[in-house]
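Heads up, there are several structures right after this.
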Structure 1
């Protein structure tokens, strides 16, 4: 277990360094950006300085969201591999259509086809159609679709999409775990309390209240 915890800490260091590098590089690039669109910001009552901050945080947020998601999904996979070293990421043929040709399974352990998501904030109706096809294809391959998503989206429409997906998984005899249920499922399935490990790392790196 100590080796796993160290691996997760090392992973956090790599992602943190890469995120910092991306933000610094983009911040430098933005110094040469054309800011003529700030005229419209000002028309809407946003000062030049406020516009700079908004653009800066928007760019930073994009990187942060991407790296946060990739890190958590990879850390969760490390936990799954700790208990099931033969588990793999793989692709299966789409037997119900031409597009896409294949569907990816984040972690295949025997018959368990686990999809690991940190958060899914989509409001696209096509997403439901694609996910419906995906879980049916997984079933046709004789596997059980399992979805674990650690954080629910904030917006009402996105939440409704997740509720629809949960019903979809239940209807096809799969399993769907979101929010606290996802953390608990991972803990029970892998024997690793990832949330406790991440909380410890977070407290070492930055106090919870930001001070």
Structure 2
């Protein structure tokens, strides 16, 4: 009697292998041969699921994106209780800083996804837009607006207040810059440095609410 194949389980195994390859060799390592070597499957069995290398890579990138959302956004939704508004925003933004092993791994995956989006024929970056929506929420809260709950259609649109857009862009740029320094110059910028600088920057944002007139 032929053995039944759990196709969903097989695709999960391929997705997990793809994430391992991204972390070890980057997105360039996501090939039929590369995944086959990790899973122990034949290249022929992988081609049963994916008609081309591009289809395999697209599947792995989507799996990586889903993994990041499942990991990061639940943590973002539970900022520190009892903290000040600025403290809660800092706890949200810290999730995008590679300050521990888990978040360094997530940063590596984010970077691979963004690299794939850059090469994709579809213009723009979904990853960038999702992150900007989150920064927009943080900026709106710091400037006194009632925050949206979660990533909603409203958070993907420009805010009516141009100051919210200005600070969303500044927060986004500042956190991205800190993250890059943590990865590339860890001796010069430590996790403690990054936390302190982020707190200082959010405090500046909080005190820079524009005055009437």
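The numbers here are math on the coordinates, done by the rules we state, and not lab data. Please read all numbers here as calculations on a predicted model, not as lab measurements. Cβ atoms are built from the backbone, for glycine too; each structure is taken alone.
With mean count of other Cβ atoms within 10 Å over residues 95-102 coming out at 9.8, pick the structure among 1, 2 it was computed from. Going label by label, the one that fits is 1.
Here distance in nm of label points 7 Å out along Cα→Cβ at positions 7 and 39 was derived from just one of the structures 1, 2, and that gives 1.3; the source is 2. Out of 1, 2, which structure matches 38, 18, 15 when semi-axes √(5λ) of the Cα gyration tensor in Å is calculated? It must be structure 2, since only it matches.
Quick one: FRET efficiency 1/(1 + (r/R0)^6) of positions 143 and 199 (r between Cβ atoms, R0 = 35 Å, to 0.05) came out at 0.60 when computed from one of 1, 2, so which one is it? The structure behind it is 1.
From 1, 2, which structure was mean count of other Cβ atoms within 10 Å over residues 23-30 = 15.6 calculated on? Considering all the candidates, the number was obtained from 2. Among candidates 1, 2, the computation of helix-only ellipticity at 222 nm (-39500 (n - 2.57) for each DSSP H run of 4 or more, over all residues; to 500) that gave -22000 used structure 2.
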